[in-house]
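Next up: the structures, one after another.
Derivation of every value follows stated rules applied to the coordinates shown; laboratory data play no part. Remember, predicted model here, so these are calculated numbers, not experimental data.
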Structure P
Amino acid sequence: MKQTGNTILITGGGSGIGAALAQRLHDRGNSVIVAGRREEELRRVIAGRPNMHALRLDVDSAEGVADFAARLLAAHPALNVLINNAGIMRFEELDRSRDLADAESTINTNLLGPIRLTNALIDHLAGESDAAIVNVTSGLAFVPLFTTPTYNATKAAIHSYTVTMREVLKGKVEVIELAPPAVQTGLTPGQESRPGYQPLDAFADEVMALFAQEPTPREILVERVGFLRFAEAQGRFDQTVTQLNEFAAKARQG
């Protein structure tokens, strides 16, 4: 992926990984649009940064995504990079009947959201020079956390979708997967300071160093996520499932 001179859209850009990467990409000389549901957070991210813009987006609505895409391209016709980062993570219990609202919201945001937005922008991106799509998945796409089953499943689905996109769009749009480990963000309550999770700044700095490699890796994998990403290939999947879930339970307990 070209490092400077891009026009980049980052969804979920008002906080966490999205905000951190948006500001670093802006620092490298890119025009960056952050999109999300909460306009006040978006404004905070772009404050004092010329050539950084904020647009409200709710990926849960198919009509809203179509309207957003039209407004986006009218305002920023040079758009050539899409980073599908918006996501939610909800704790669920599978051992009893429950209200499925959390599961349905997770699927709508984490799976249908990127599919809808990519679909709305793909004709434009395919016609742009140096076009790229970055899909943010998770280490949990490869080894599941028992307390977040639908989240794991949506990230595994986006991993598979990304593999297909990469092949189909070869020669037209560069397709990259970014799979974070557990990072200190506001994704779940208390996660910003949870022991054992990677500090956000350290994660973002490592990601930017990987993006700068030539050629850009098709999977952006910081060192910490390799434990999950390669567990099955290295023949230690069952052991890693146990280790991950024991670590996560202890971390949430403080």
Structure Q
Amino acid sequence: MIVKTLNETGIMRRDGDGAAMRGKELNVVMDNCAGQNKNNHVLLLAPYLVEMGYFRTVNMLFLVAGHTKNVCDRRFNNLKMVYHNAQVFTFDQAVEILGRSQHVHVWKIDPQNDWKNYGEFLRQPYVTLAEAKLSIAKNHIFCAEWSEEHGGEVKFYTRQSALDEHKEAVGRITNPKFSSGGNRKEVLKSMVPATIEYKGLPGYKQVLMSTKFKEYVPPKDRNDPLYAQPSQEVLNAEADDQRARRLSKKQKRESTTLTSANV
């Protein structure tokens, strides 16, 4: 989403001689959640944006657990005020209605072109933070900046906080084996992340939308892909999953009853 936003706003546009239109500083504030945000997939984007010249400095900042209310959370509430007073039955309707907000700009995702494998892409020019001997878990600030004093490559460092007692830890994030002696930046510029195949809604969601919700949708919206009849393969797989879940629940009940009887 970060790269898509930069592309759409023109920040990643290039001028006549091929040089990037450099921004000064980018600050990205996120929840401290390893599954979605605090991982190598996201953090390695910081040195990439700096090395490519899009920004001089990129800071990835993670909120401390228990103190996660910020402007982003308020903007979600702004969006709720919009769609709570509207009838929304399709993805396109959601984009149009949420786009009316004065506080948030909504980018529509193209599932065939916007899903990119940045994890695999960024692991080529960079090493993981563990390999750079930097801790992801305990730190909340991750910074990448261009520094001639740092050997003419990206300086990447982390800090637990901005307090004086929490000093920065610097690690070499660039992969020394990348580009095999060629011009690193030229090789990096020529690379394009692979597109991830969009497989649609999970099977159980397809069944749910077509069998439980479709009857409540206005006739004019029932032909939307959200409510399409699942394939027989999906229906069979979902039936197998349902049987497996019922069997698991039955075995759990029998196990609990047997344990209680023994006691």
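Taking Kirkwood radius over Cα pairs in Å as the criterion, the top structure among P, Q is Q, with the largest value.
Taking helix-only ellipticity at 222 nm (-39500 (n - 2.57) for each DSSP H run of 4 or more, over all residues; to 500) from the coordinates of each of P, Q, which one would give -13000? Matching structure: P.
Using Rg and Dmax of the Cα atoms in Å, for residues 190-229 alone as the calculated read-out, with 14.9, 50 as its value, let me know the right label among P, Q. Clearly, the read-out refers to Q.
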